[in-house]
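Engineer: The structures come next, written out as structure tokens.
Read-outs throughout are calculated quantities, based only on the coordinates presented, and are distinct from any laboratory measurement. Bear in mind that the values here come from a model prediction, so they are computed numbers and not experimental data. Cβ atoms are built from the backbone, for glycine too; each structure is taken alone.
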Structure P
Amino acid sequence: MPIARSTKDRKKMAVDKNGKNAITHFKVLQRFDGYSLLEIKIETGRTHQIRVHMSHIGYPVVGDMVYSNGKNPFGVEGQMLHAFRLVFKHPISKKELKLEAPLPKYFEEVLEKLK
């Protein structure tokens, strides 16, 4: 879904047929009562892309005070987004780099509450 600056709120981005191409792939890893754990891969890197796309299709990010309904039942600070794996080419050596990081403790705690 293409993304452009929102015509209603200039501080936000929005899905807009006249926007720039934005490609987000997602897979549901686990379903909970009213929540889902997703794996998301992006092909493009538009501003707020994940948050805009997920909100647009009814999967707002927990803790996202801009693109969600403002509810934060778990009291998390910031959004429940985590870059588990980053893969990119080093700008000088051109070698592919893969970086991985486990879920932070607060993220694991929220998942445990949902189970």
Structure Q
Amino acid sequence: MLALHRVDIDYLVDQMKGTDYAFLVMHNHPSNSHFSEKDIKTFVDAVNMSILIVLGNNGAIYILEKTRDLLPNEIISARKTLLDWKKDFISYDTVIEQIKAFGIVHSEI
């Protein structure tokens, strides 16, 4: 039997569309890793998602929180930053520092 080692939060985001409610999305990362590129992209793109939490099996907790709505040019800039990370031009820490400029707060517990 093939074990699933991937979480796709797009299904949850699709359920949010068309509502005025703000949502918190939480999922686990069995590998204990921080946010993935897809996690951050989905968070940036999802207008109604105000908080994203990733839980590691080792007890690590990673949190992203939007303090305001992102402007269209900020979303485009964040996507470019994520593409640079995917291509190994920049590090995860650089991604986090750059998205903070858009009112996104990052926390690790």
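Engineer: When mean count of other Cβ atoms within 10 Å over residues 18-25 is compared over structures P, Q, which one is greatest? Kindly include the intermediate steps, with their values, before the conclusion.
Structural biologist: Values: P: 13.8; Q: 10.9.
Greatest value across P, Q: structure P.
Engineer: When you work out distance in nm of label points 7 Å out along Cα→Cβ at positions 26 and 82 for each of the structures P, Q, which one comes out largest? Walk me through the intermediate numbers first.
Structural biologist: Working: P: 1.7; Q: 2.3.
Once distance in nm of label points 7 Å out along Cα→Cβ at positions 26 and 82 is tallied for P, Q, the winner is Q.
Engineer: Taking helix-only ellipticity at 222 nm (-39500 (n - 2.57) for each DSSP H run of 4 or more, over all residues; to 500) from the coordinates of each of P, Q, which one would give -11000?
Structural biologist: Working: P: -4500; Q: -11000.
Source structure: Q.
Engineer: Once mean count of other Cβ atoms within 10 Å over residues 34-41 is calculated for all of P, Q, which comes out largest? Before the final figure, lay out each step's value.
Structural biologist: Numbers: P: 13.5; Q: 18.5.
That would be structure Q.
Engineer: Out of P, Q, which one gives 15 for relative contact order in percent (Cα under 8 Å, 6 or more apart) as computed from the coordinates?
Structural biologist: On the way: P: 15; Q: 24.
Considering all the candidates, the number was obtained from P.
Engineer: I would also like to ask the following. Determine which structure produced the value 13.8, 45 for Rg and Dmax of the Cα atoms in Å, calculated from the coordinates; the candidates are P, Q.
Structural biologist: Numbers: P: 15.7, 47; Q: 13.8, 45.
Comparing all candidates, it corresponds to Q.
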